[in-house]
Structure P
Amino acid sequence: MAKKLIDIEKDIHKKSLSFNDYFYANISVDVISFIDTLLKQTEVFIFSGIIRDYFVNSESKKFRDIDIIIEENLRIEEMFVNINYQKNSFGGYKIQIDNFTIDLWVIKKTWALNNGQLKFEFDFINQLPKTTFFNFSSVLYSLNDKKFIIGVDFLRFIRDKKIEIVSDKNPLPELCIVNSFYYQDKLKLKLGDKLKNYIKNNFHSQLDRLESVQLKHFKEIKYTSDTLKSRYDKLTEVSR
């Protein structure tokens, strides 16, 4: 019998402090200093890959990429004068510290909140899990309060062991398609029906962009167009 979502949620919350220990044990002194400076100025939340891999890979996976959301619109380039960073078109920062890459976002500048997907005047943090594309990203961790903020879609991900869509509103459908196959391979999990339909409905319109988006995102082509066409054909055959 499948575990109830409320019991999965309780199990996740029980790991709040151990996750905090795991995170700090795997980052450098300079990254700790950077985060501690942020914590003195604003609320800081971890999201995406680190949390997903912590629960999927039995807490043992090392990481080099850190995704952070902050509450206040801080001027990072003024707070950290010598920091190595780039700003992206969505208002976020890509920061290099030691061997770590930190993608930092200000909550009120996130794409979902600024493009009509969710327009709330309060409770931004608790609404963010509803705006992610993948269900395994529908969770946050507050470094200030040392606790998880969990979307129901993340609970279903843990229960069903399937990669699924939360919201299909995304500015980069070509990357969503590539990432669907990438995470299917990486996590060794099945794709859900909604995600399969998304790929089928968008694949041909994005075909010309599927290689270029990989170069920009991964700095390499992980899947050639022919490979992706083959994966698409296999997916549509299975779905029939």
Structure Q
Amino acid sequence: MQPYFLPYLGYFQLIAAVDLFIVYDNIKYVKSGWINRNRLCRNGEAATFSLPLKHASDSLDVRERELAVQFDPEKLLNQFRGAYRHAPQFARVFPWLQDIVCHGERNLFRFLDHSIRAACNLLCIGTEIRISSDIAIDHSLRKQDKVIALCRAAGARTYVNPIGGMGLYDQEDFRQQGIELTFLRSEPFEYRQSPSGFVPSMSIVDVLMFNPPEIVRERVAGGYELI
């Protein structure tokens, strides 16, 4: 799975649903994707927050990208503070968020890896997390072929992917390799967020700011179905 910066609830449901989660570091950075950005809810509307990166070639992998020298953690924290200072769980969640945003690492992948693991610790997810380049496969493989190679190297009998990837993989190809292909679909989860209504598909930060920890952990552990 690609690394993302403070991703949505379903990302952590996926981690919790498996025995081993492999996060890609040797995958091309996608400028228009969500690797270094996500969404928060501000004044009842979605707003984007992001990690600025040093200018570099578009051909570089995530592990080869660096945060920009001008990245100001306090400026990013002020975005969260302005959006969530009145949220019921702000006092509990903000120190955790500070630890992530103020992490001293400037390599993009290592920064993201730290944030993913910090979120898993907060959510009591004990799944083993491994980095793709540490696994002995032919890393020139791409897409489905690379996924199958990683599964075989890890001895996996089942591969779980988010529901959005149903069109990317062929169940028969996985079956021929002795691997069951399964997809995770999150159940709808609305909560008291904004007087003007609920804004979906926010970062995990939004979920944590408005819900008690036991509710979030309950949703992570069981608020989905495997199909």
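Just so you know, all these numbers are worked out from the coordinates, no wet-lab data involved. Quick caveat, the model's predicted, so the values are computed rather than measured. Cβ atoms are built from the backbone, for glycine too; each structure is taken alone.
Ranked by relative contact order in percent (Cα under 8 Å, 6 or more apart), which of P, Q sits at the highest value?
Working: P: 16; Q: 30.
For this comparison of relative contact order in percent (Cα under 8 Å, 6 or more apart), the top structure is Q.
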Given a computed value of 19.0 for Kirkwood radius over Cα pairs in Å, which structure among P, Q does it belong to?
-> P
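Given a computed value of 0.90 for FRET efficiency 1/(1 + (r/R0)^6) of positions 72 and 136 (r between Cβ atoms, R0 = 41 Å, to 0.05), which structure among P, Q does it belong to?
Values: P: 0.90; Q: 0.55.
Value 0.90 for FRET efficiency 1/(1 + (r/R0)^6) of positions 72 and 136 (r between Cβ atoms, R0 = 41 Å, to 0.05) corresponds to P out of P, Q.
So distance in nm of label points 7 Å out along Cα→Cβ at positions 56 and 192, computed for just one structure, reads 1.4; which one of P, Q is that? Display every interim value, and only then the final one.
Working: P: 1.4; Q: 4.4.
That value comes from structure P.
A value of -1.03, -1.07 was computed for log10 I(q)/I(0) by the Debye sum over Cα atoms at q = 0.24, 0.25 Å⁻¹, for residues 88-143 alone; which of P, Q is the source structure? Write out the running numbers ahead of the final one.
Values: P: -1.10, -1.15; Q: -1.03, -1.07.
This figure was derived from Q.
A value of -0.30, -0.70, -1.52 was computed for log10 I(q)/I(0) by the Debye sum over Cα atoms at q = 0.10, 0.15, 0.25 Å⁻¹, for residues 48-151 alone; which of P, Q is the source structure?
Details: P: -0.30, -0.70, -1.52; Q: -0.40, -0.82, -1.35.
It was calculated from structure P.
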From the coordinates of one of P, Q, helix-only ellipticity at 222 nm (-39500 (n - 2.57) for each DSSP H run of 4 or more, over all residues; to 500) came out at -11000; that one is structure Q
